[in-house]
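Below you'll find the structures, each written out as structure tokens.
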Structure I
Amino acid sequence: MTLTMTIKKLQRERRKKRTRAKAKGTVHIPRLAVFRSNKHTYLQLIDDTQGKILASVSDFKMKSRGKEAAKQIGALLGKKALTLGIARAAFDRSGYKYHGNVKAAREGAREAGLQV
């Protein structure tokens, strides 16, 4: 790993800590956390008071990748949240910039009826 990659990882961790401090999840308003790797995108609804994951989705079994898959899993998580009786969520982008897959996932959840 080069020095540039190490600096970028540290910067992302700092942004992650800042956003995580502001977005605390509860039972009624859980935290919608986004994680993306080079291939996949993962979404979770987390209750930070009890330390439990209420719902989670990923794009493992989907044939599409990228923004389309992120939007689909956002909609899927929004539907799961509504069946659990959750209408709102606090968005946690985990230090990633708000564009691309992160933005598409949030838009998908909003279109499904979840207030994020």
Structure II
Amino acid sequence: MSEEPLELRRLERRDIDMELTYEDGSTFLVTYDDLRFACPCAKCAPLRNEDDTSMQLRRTVEAYSKQKPSVRTVGNYAVAFEWETGCSSGIYRFERIWDLAHRRDPDHGRPYVHGAW
């Protein structure tokens, strides 16, 4: 398995998760709960800095009704998801989605500080 993100060829939205297919043909699943928990926006990201607020964010995300988001591309480097409930502000760089697909911390252990990691 490559350590560097491969080019994303296809993102298929399913009922509770999305299936990602990369240029080498490998496929991965990312649940919408995991995607929403990893939201990189300035409101959600700081909540993952502390154990208590991180657990509360996880519970909040899991309490949302299960829904398939709409997706839009952001330039040639990211996608954004639009949910009926909850936060829709995050812009997910393709590298962030790669980390989620590989079950890695997309924040790389760094706390959110003033809008940047």
Structure III
Amino acid sequence: MNLWGMLWLGLATVIFLLAATVAKYWAIAPHVGKILLALVLYSLGNLIMLRLVRDFGMASAFSLSAVIQLVAVNLIALVYFGERLGPVQGAGVVLAVVAVGMITLGPAAGGR
């Protein structure tokens, strides 16, 4: 993935994080405006992801996006919203990051 691809991925990630934050605020205090904003943000993020899929392939674009969002959303949930993960949930997050890393880096490590 080149510099422009990383910038697009960063933009999509920021948009998805904003959407997730708005969705959490909607869960706390439902309001139609919050859900509409979340839907618009998620739609915009997915439109950017479509470009990344076209330019860099489905496996690379979605794997990188998934691991970045997994870590970032958990940080927001834990730090900003004060949520807590139990030991099994924390281990699941770590294993998910390792799994996506293996999927993303696997072809390079295997010589392909």
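Nothing in this text is a laboratory measurement; each read-out follows from the coordinates by a stated rule. All values derive from a computational prediction rather than experimental measurement.
Values for this structure:
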{"item": "Structure from which 14.7 was derived, Kirkwood radius over Cα pairs in Å, options I, II, III", "result": "II"}
{"item": "Value -29000, calculated as helix-only ellipticity at 222 nm (-39500 (n - 2.57) for each DSSP H run of 4 or more, over all residues; to 500), assigned to which of I, II, III", "result": "III"}
